[in-house]
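Values in this text are rule-based calculations from the coordinates and carry no lab data. For clarity, every value in this text was computed on a predicted model and none was experimentally measured. Cβ atoms are built from the backbone, for glycine too; each structure is taken alone.
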Structure P
Amino acid sequence: MPELNLGALPSPSPVLLFDGECGLCNRVVRWLLRIDQRGQLRFAPLQSEVAQTYLRERGLPTGDFDSLVFAPDWNRPDAFPPQLRTAGALSAMSLVGGGWAFTAKILRLIPAPVRDLVYRLIARSRYRLFGPYRPTPLPNPAWVNRFLS
C-alpha cells in the first residue's frame, strides 16, 4: 500500500480529518487550533482530495462525513491505525495537552459504544443545530499552514 508523501510534515504528524461543510465541525477545528499551543495537530476536510486518498488507502468509507478520522501519524499510517469518532476526538484532545488531556482521560472512562452513540446523535442533527460552514478568514493567518491541501 503506497504511503501518502507530503514531505513537509514533521514526524510524528497527527492529522484530524473533519467534515469541511459542517458549521459545528469547523468551530471545533478552530477551537483545537486555539488550544494547541505547540501547533502539532494538522487538519484536512474529509471532502478534500488528500483526505479522500487517505481514506481509500486505509479501506475507510469515502462518503461518511458524519465521522471524524484522527490519523496519529500521517507519515506512518500503517504503524498507527486511524481512530474514528470519539476515540479520534479524545486523542486530539489528549494531544493538545493541559487540562484537555485530563478531560479526555476522564471521558475515556465512558464506554466507547455509549460515547459513540451520543456522537452519532449529535452528528445526525449537527446541520440543523449549527448550520453549514460559512467560510470566514481564520483569526490567525499562520493557521493556514496547519491545513493539508
Structure Q
Amino acid sequence: MAARARASHTFVDHTAELGLRLRAPSFAALLGEAVTALGAMLVDEAGAAGAADERVLELAAPDREALLVDLLNEILFLAETAGWAPAREGAVVEADATHATVRVPGVRLVGRPSRIKGATFHGLAVQSVRGMVEAEVILDV
C-alpha cells in the first residue's frame, strides 16, 4: 500500500515580505493547509483567549490563485476586525477551481495581529506537480 500524501506548509523569508509555500494532495487540501498556517501565525502573534464561533467562508473567484488570495485576505480581515482566527485544526474545505466553502472552528485573539497586511498575487501560481498541488503566496508585512 502506497504511503498517503500529507499536506504541508513552510514560511519563507522574502525581501520585505513573507512567502508561504503550500503543498497538498488536492486544491481543497491546499486551501485547508493555508487556513491552518495563517491561523497558527495569527495566534502566535496575537495570542489566543479560547474558542470562538465556527465560521463558514463562501468564496467565488475567477481561478484557483484568486481563491487562495481571497481566502487568506478574508481571514486577515476577520482577525483585524473581529479578533477571530482559525483554530489550528479542523478546517473542512470543499473547492473547485472557482468556488470554495470553508467551514472552520475559530479562536478569539487576545490582541490584534499587525505583522501581515495582506496576501498578494505577486508571483503566485497554483500548480499540479507530481500528483500534488503546490503554491507559494507572498504575504505583505
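Annotations for the structure displayed:
- Value 2.3, calculated as distance in nm of label points 7 Å out along Cα→Cβ at positions 64 and 120, assigned to which of P, Q: Q
- When distance in nm of label points 7 Å out along Cα→Cβ at positions 80 and 112 is calculated for each of structures P, Q, structure P comes out greatest.
- Structure responsible for -9500, with helix-only ellipticity at 222 nm (-39500 (n - 2.57) for each DSSP H run of 4 or more, over all residues; to 500) calculated and labels P, Q on offer: Q
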